[in-house]
Structure 1
Amino acid sequence: MEARLSDIPRDEVLRYLGYRGQSIGDDLDRQITACIRAVADCAKPRLTYRILPVTSGRIDGLGLEGNDIFKLLEGCIQAIVMAATLGPEAEALLRRTEVKNMADAVIMDSAQSSAIENVCDNFESDMRLQCRDRGLYLTDRYSPGYGDFPLESQKTIAELLVAEKRIGLTVTQNMIMVPRKSVTCIIGISDIPRKLERRGCLNCSADGSCSYRSEGRICNAK
C-alpha cells in the first residue's frame, strides 16, 4: 500500500498554531497558504507496515507495555503495526526555513504535522475498506506516547518494521524520530464490529500528567 498525502487541512494547521476560531488578517492568510503549498510540493511520504497475530490482547512476538494498548487489542485477532514519514525532503525544507524565516518555519512545522496525520488517516481509511471487504473491522489508531503506551515503543516498532532500511526512519536513544514528522502506530483487527472511541485530551488516561501538555503542546490523538 502506497503512502498518500491528499490534503493539508487549513483548519488543522490553524489548530496546531493555536488558533481557535479567531479571524486572521490577509497577510497571515497568504503566508499560511504559501507555507502549506511549499510543504505539499516538498513532502515525499513513505510508509511500511506488518500485520501480526494477536493473542489475548497481546501482539505475538512483540512486547508492548501499557494497559491502553492491551484494551485496544483485547478481542482482536490481528494487529497492524505501521510507521510513516513525510521523508527527509520535508525535514530539509523545515531546517532551511528555520534559518531564513522563523515565522514561516513555525507555520510549516504545523503544516507538516497536519500532513503526516493526513497520510496516516488515508492509510487507515484504505485499510478499513480492505478489511470491510473481508468482514473484518478496525479499532482506533494508537501511537506510542498516547495514554500509558510508552514512547519507547517507537523504537520497538521501528526495529520490527526495519523502518530505517525501508522508509529512512530512525529513532534516537532519546526516542526522537528522524525525520521529525513521522508516526508509528498500532491498529487492531477484529472479526466483530468495534466501537471507535472519541480521541483527545479529555478522553486520554494521561490527562493531568501528560508531558506534551506540560510543555504547552498536544500529541496527535485528535
Structure 2
Amino acid sequence: MADDHPLDNAVWAALTTAHAELAEVVGRARRYPPEVSVWAGVDVLDEGGWADLAALVGPSTGVALFRAEVPAPPPGWTVHHRGTGHQMTVSAAALEPSFTTVDEPALRLLGPDDVGEVLALVELTRPGPFAERTMEMGRYWGHLDADDRLLALAGERLHLDGHTEISAVCTHPDARGRGLAAALTRQVALGILERGEVPFLHVADGNEAARRVYERLGFRTRRDLTFAWVESPPA
C-alpha cells in the first residue's frame, strides 16, 4: 500500500514534483544524481519496486531510502544500516523568534563561490549526507565571521509540492553555544513559509539536543520514519 501523505515518502514525492528535473528514472524508481544526493525513492517497495531500484542504481551500489516504512528487501540486497528519524514540521503561527545569545547574527545567502567552504564545514561537523552539488537542491544560508570564515549554515534539501525540507544545519565547534543553528533554521523556515509552503526537517532518534532546539523554535513531531542504507545485488 502506498503511503497516504506525501511526507511519508518525501523523496519520491520530491522527485516526482518540484525536483523532477533532477531525477534519474527507471520504471517506478527515482533517485538524485549521486553528486547531488544519496537519496532514492520508489512509490511502493514491492517486488517490482525493488527490481526497478536495482536496475536504476546498478549492481553492488549503495543508496539511501527514507520513508514511513522500509520493508526487508528481496534476496541479494544488503542492509548496511537502518534507523529511525523524527519528522518535524512548523507553521507560521508556531514559529518562535530566534533565541540566540548574540544580537541578531548576520546571515548571508550562500552561492556557488561558497561551495568549498560549505563542503569543508559539513565534512567537519557531519550533519548528514551532503555532496558536491547538494546546494542545487535549494537555498542555503550561512553565518561568517569577520575574516569571512563560514561558521554555521542551514539550507533546503527535499522540495515537493507544498513542502520544503530544512537540512544541513551545522555549526563549527569554535562557534557553538551562540544560537547560530537556531537563527539559521528560523531564517530558512521563514523563506519557506513566505512561499506558502510547510517547512519540515528530520532528527535522528537519540539526538535530543537538536530536537529540543527545534521544539523551542516551534517545530513539532509529525511522525517517525525509517531510514536505511542498502546495497543492490551484485551483477
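Numbers below:
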read-out: Comparison of 1, 2 - label where distance in nm of label points 7 Å out along Cα→Cβ at positions 21 and 157 is highest; value: 1
read-out: Which of 1, 2 yields 4.2 [distance in nm of label points 7 Å out along Cα→Cβ at positions 5 and 149, calculated]; value: 2
read-out: Read-out helix-only ellipticity at 222 nm (-39500 (n - 2.57) for each DSSP H run of 4 or more, over all residues; to 500), computed value -6500, structure in 1, 2; value: 2
read-out: Comparison of 1, 2 by relative contact order in percent (Cα under 8 Å, 6 or more apart) - largest value held by; value: 2
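No value in this document is a laboratory result; all are computed from the given coordinates. Every value quoted in this text rests on a predicted model; they were computed, and no experiment measured them. Cβ atoms are built from the backbone, for glycine too; each structure is taken alone.
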